Structure formats: structure tokens, C-alpha cells
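Bear in mind these aren't lab numbers, they're just calculated from the coordinates by the rules spelled out. No experiment lies behind these values; they were computed from the predicted model shown. Cβ atoms are built from the backbone, for glycine too; each structure is taken alone.
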Structure 1
Amino acid sequence: MNTWVTVGKRWFWGGLTYDQLRGDAWVPYETAATTRDELAAILFTTGSTGPAKGAVYTHGNFYAQIQHIRAHFDIAPDEIDLPTFPLFALFDPALGMTAIIPDMDPTKPALVDPENIIEPIMNHGVTNMFASPALLNRVGSYGKANGVKLPSLRRVVSAGAPVAPANIEQFSTMLGEGAQIHTPYGATEAVPIISIASREILSETRERSESGYGTCVGYPLENLAIEVIGISDEPLEQWADSLVVPDGEIGEIVVKGEHVTRGYYKNPKADALAKIKDDINGGFWHRMGDLCWRDSKGRIWFCGRKNHRVETTDGPLYSVPCEAIFNNHPEVFRSGLVGIGDYPRQEPVMCIELQPDLESPDKKRIERELLDLAESTELTKDIKIILFHKAFPVDIRHNSKIFREKLKVWAEKKLGTS
């Protein structure tokens, strides 16, 4: 199986360089003269919470991003990467890594042939791999079942959506003793900003995550400012320390740092909702649009998107903590909380996607068991409606992030409320 490989500035296919394939001699090219504040790229968000927005990246943003990635993950110049998300292949030359491009449809990582991931790792001694949670699950399931070991891997990076501890544990069976799975957190506008590794997840935070405390995404990266502010759907024009909530209280994540993008392309309305000027300390804060809380160790626990919260007459319900309770059921593949009706009188509905390998599942029995699970905790006791969905709508990038807006429309039609 031939794959494209990059080494420095050269591309290879089946052992031949791109220039040899063309019949040309290798000629080095000059690096473009750029400035820190100059526009470098416009990267679009997934559009999972509305129309996709174009985040404006400068060369300074990219430079700072590369420095954060190299330092935090301790990436050495001799490393070999398997980027299963095409955009990440562009980072490899900047990080000094060789890139092995796998044979897969990058828009369908959940359907990847595990052998097409495992084979190049073994053949080329891959040391670093990015895998969305969906790909991690598919390859990990195959690897565990077949006793596959990948001793060359030094680290696996998984992001794009919360990564279930069971998924991490499953893939870890293929790794050597010193290797870990890292689950960095961020967004198109600012990534990465927080990170944690599998050893701490499996030994410390897993039990709390599965009990409804949220997904622990870890500690802020070096030289970044992370705060948690009160929940608001309105623009915040000016930063004030009084916006910050105490540790343990759920609020919105905000970040300040050199690799945080300054705005969106020709979208002042989005800028007003996402950016907070800081005339006191200088610069600006970016509102991530995600809800979290900070524990006594300084770790951040992700509780879902701000506009995915369900506001009921008894108070708010947050997607990730509530869904964790239902995901504990062995026949549930994933769950999605949606709210029917308008704030603050929404009816919570839990949508369920069952494990794909179930034959003729007894949905009535499963529904009763899920309602019993819901009743067993204060967190989910008010969820009385369960709907079964064949296959959740998910993002095309990672096949992991649930499009809850689409799920809500489906639930409304199913219940006859739309």
C-alpha cells in the first residue's frame, strides 16, 4: 500500500519524490516574508451551533500555536506522525515531523478500516497519531479484540468531542508502557488551550465523569490565561474581574493568549458575542461558548455547549453530565440531551443511539432501565422522555460532535410539538 510521506519539504510516493514523479530536479524555494499580524488563513468552525464562522488566523497565531504544541507534547525532531485529520498534516513540517498519510476517507473516520491505520503505524514506526473519538473507538475495538500492539507510538492525541474513559481504556491496550492518550481541549478559534493524559483520566477522573461531574479536560497550557465566568447569552463589552465565578461553580470558559484568534472574517455580530476587551490588563478574552467548572487542583471539567443547556422551571440541565448517566447503560452507544419548548420552561428529552451491533433490541425494556437510571440521581431525575434515534447527526470532520440542534428538530417532530 503506497502512501504519501513528507520529510521536511519533500513529498514521497512509493519511494519516489514528487519531483522525480514529475521528472524535475529538486529546487529549494524561498520562504515568504511575513509579519506577525499578517493574515495567514481563515479557518471555519464546524457550524454545530449555527452557521459556520471564519476564524481569522495571523502568522503570529500559527507561530504561537506551533510553540504550544511542541512544548506541551514534547515533540522531538525525529518523530513520525499519522494525521488522520488532513488539516493536521500541515503542522508536521512546521514541527519537524515526517507525515504518513493513511488510506482512509477523512470525512468518515468512524468507518475507517482499522488495518489501514494499524499497518502504516507498524510499517513506518509511527510515534505520534491524531485520532477523533470515533476513529479511536473503531481502531481500539479492533485492536483489543485481535491483541494488536503498537510499541512505536509515544502518544495519541484525540479531540473533536469529549472522549469517553471507556474508549481511552480500550485503545490503551495497544500502547506501550510509556505511551499515553492525550485529550487536548480547544476550538477552531483557540486550540489547544487545556489538556490531560490517559493515566490521570483512568486513575482519578473517570469515576466522577461517569457519575455526571462532566468530562475532565485537564489543566491550562503554559502561558495561557483561563477563567470561568458567569453564564450569559449577551455580549460582554469590557472585562471585569467580577465576571469570574468561584471554583466549583459552572460557568463559561474564557481564554487569553497569543494563539487565540482576534476575530471572525467580516462578522462583527459574532465578534461582539465572542470577544471581551480587556482595557485593564490589555488584549482581549475569547468566550469559548462552552460550560465548565474548575476543581481544587485547577483542572477544568467540561459540561457541554452553553446553548445546549436545557432551562427548566427547576433549573438548568447540562448536556455532558446528564448524558454520562445514560451512557453507562451497556446497550447505549451515545445519548443526546435536548430541550423542547422555550427558555425557561423547557421539557428535557434524552435521545438514545443504541450500540450498532445489537440484534432486535428490546427498546421497551431498555427504556424502562434508562428511566430507572435517570431516577437514581438528582442530576437526571426530571428526565421522563426517552427517544430512540437510529444514527445521530454528527460533524463531518470527526464524526463525534453531535449536532444537537438537528436532534432537537427531530425530537420535536417525533413528539408532535413542532
Structure 2
Amino acid sequence: MFLVFALTSSATPNPPAKPKIRAVTAFIRLDRARYKSQIAETLAFLRKAKAAFEKSGYEVETIRITTQPFPEYTKGLSTDQALAFFTDYDALAIKEGFDASIGPAMLKDSDDTAQADLLGKILSRSKTLEGSVSIAGEDGIHWKVIRATAEVIKYLEAKSPHGQANFSFTAAALVPSGTPFYPASYLTGPGKQFAIALQSANVIAEALNGAKSADAAESRIRSLLGRPAQEIEKASEQLALQTGWKYGGIDLSPAPLKDISIGGAIEGFYGAPVGSSGTLTVAALITRGLREIQVTHAGYSGLMLPILEDSILAQRWSEGRLSMDALLSYSAVCGTGLDTIPLPGDITADQLARILADVASLSVKWHKPLSARLQPAPGKKPGEMTEFDDPFLVNAKIQPLP
């Protein structure tokens, strides 16, 4: 016993958990006539940024390029010409190793629904492009966009293997320009700016694991995530001075990745499965801790609960402990809405529109950014497992619609 105690007490403590940088996202105003040179210039910046962050000790998972809403730079093209342009752009992104968001098809309810139809065709043919629509904004709920969105979801379900193209499409509500997380990312400003998205579920897990109370948990989140966030911000500010690219902030949302689980972090703190009473309380305290971190905030900066990107959340969904209504209630105090939700393949456009309207209504009521990434599984019924084949997705059991 004495030897064990002596060895334990003298052992070097483990270093604190560090987040990864999920994405360094650059925002540009794409000019179709010279887009290849624009992309080359942007990639030069992104690769320099990646090297700078890695030199500072932070692993960078992806580099990304986001544009203004694509109808602005495809204006005047026929459908076939626009599809040919995005086929070339998709191939360029694959060749050069960057992710690409082409922005929203519809930003206002007065926009042409034909652009949403075009986005469905683009995404069904692409390997790396991502896009969105806006179902709510400062002007309220976009009812026409909601209906068009439901049709796009059904189209992507039918036109891609396992309906997987819906992973690259989201309905965004009050999501601001300059958000670095995909697929809701877009630009309305002048461009030549960048923002950072973190993958920090491991840091939140460590913060919660050592906390004995809600107050202590918030304090540990501010401390353990605040230090690396401020280091990343300092490196970002230096990069901005060196390059002339404007720094737009950090989205502190603690994105999970499969076994690096935010669901597991929550359960480790309050000792019950996600979905039990108390989940909303933990969601709120995590978000409070995040929002008190002294950096420039971008995007959502709240708790993310993406069902199919988190092994514990996928398990709890499969067990029936989580539902869309529960996730919406948590979104009232924290995060991103309904993200990567597996749905039966026979869900109708009307049913999808009602789900989207709930997200839009909640977003407008509390004036907060939310989104809905819904993933109907073609041919699958409640009780069956999804069969998505993507390195970022976990499969789960489909639940009956409420």
C-alpha cells in the first residue's frame, strides 16, 4: 500500500486536455470570372494559418472556404451551366484538400425557390460542397423557405446513397454571417476574413469530471477551455496582422466526434443518461461557461448535441431516451437545434415542414442561432438502424415520429 501511495503521489500529473481546431474557415466573396486565382490565394493563407496553429501546439483537422450566397455568383447561368460550374468547384476542393460551403440558396422569404431546387441538385452531385437555406431571420419566420427546405430534404434523400447528402445541408435560423461551422456557414460582408471552430468535447469532459457543483463546473469550463481559446485567439490576431486577413472570432461550441463525446461528458457530471431529468440544467451551465470565456465569439458558441456525430448521443437516441422535443427544449438554453437527426424514410414533406417550423419558431422566440440538419433514411422504418457510410457519422436506431 505504501509503495503504491508513494508512486502515485510522485507521479507527474497528466497535462490538461487540449481542444483540436475542427476548422479554420476563410470567408471570401467569390467572383466566378476569377475564382481559381481567388481560391489559390485563400489556400495560401489557410495553409499558413494551419502551420501557425500547429506550431502553437494545436492540431487542425480541416481548412474551409465559405462564400456569399451562391445565387449571387451564378446569376445569369442556366441550370446546366451552374451545375457544371459546381462540378468543377467540387473537383477543385477535392484536389486541393479543402471543404467548401457555397452559402444559402435562400436568405430571405422573398428569394426564388428555384435556387433551393438548384441547391438540391448541386449537393446530390457533389462530394465535398455544402450549403444551406435560412428558415428564419431578423424579419421573422420564412414560411416559403420552410416548405422549399422540406422538398430539398426529400430530394436529397432520394438522390443520394442512404440519403447521405442531407449531411451537407442544413436549415439555418438566425445563424450569423461568419459562422465557421458547416453546413450553415456563409458570408454577407466584404470577405477576406477568417474564423475558428473548435472540437473540444474532451476539454468539457475534463472540466465536468473534476467539478463537485454547478458553479465549480462553470468555473472549470472557463478555465480549462478559456486558456487554449485565448492562446488560439492570440495566434489568430498575429496571423491577421501578418496577412491582412480579418480575424472574426472563435465558435466555442464543443463539437464532439464519435467517441470524443459531449454526451459522455454530460453523463459523467450528473451520473444519469442524457435525456434524464437534469440534462437541460447541464446544457445551460455548459453554455454559460462557454459564453463567459473572454475571446471574440463567432457563430453559435453554445452546446452542440449532434445525434449522429456522437456515440453516446446516438446510443441514447437508439434507446428512446432522447427525442426531438427534448432536444428543442435543451436548445432553448444552449445549442444548435436539431442536428443530424435520423428519421424514417417515409416521412413526408409536410411532416418535415412542421419540424422545421418548430426550430424556426424557437429561434425567433429567443432570438438565438439554431439549425436543423434532418436525415431521413430511405426505405428505413422505426426500429431499424441507419446505414450511413461517413467517417463523421455514427449509425442509430430510427424512432417513430411523434
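Between structures 1, 2, where is mean count of other Cβ atoms within 10 Å over residues 234-241 highest?
Across 1, 2, mean count of other Cβ atoms within 10 Å over residues 234-241 peaks for 2.
So relative contact order in percent (Cα under 8 Å, 6 or more apart), computed for just one structure, reads 13; which one of 1, 2 is that?
Value 13 for relative contact order in percent (Cα under 8 Å, 6 or more apart) corresponds to 1 out of 1, 2.
Supply the structure label, taken from 1, 2, corresponding to Rg and Dmax of the Cα atoms in Å, for residues 314-369 alone with the calculated value 12.9, 40.
Answer by label: 1.
Can you rank 1, 2 by percent of Cα pairs over 35 Å apart and just name the one with the largest value?
Largest value of percent of Cα pairs over 35 Å apart: 1.
Upon calculation of helix-only ellipticity at 222 nm (-39500 (n - 2.57) for each DSSP H run of 4 or more, over all residues; to 500) from the atomic coordinates, which of the structures 1, 2 produces -6500?
1
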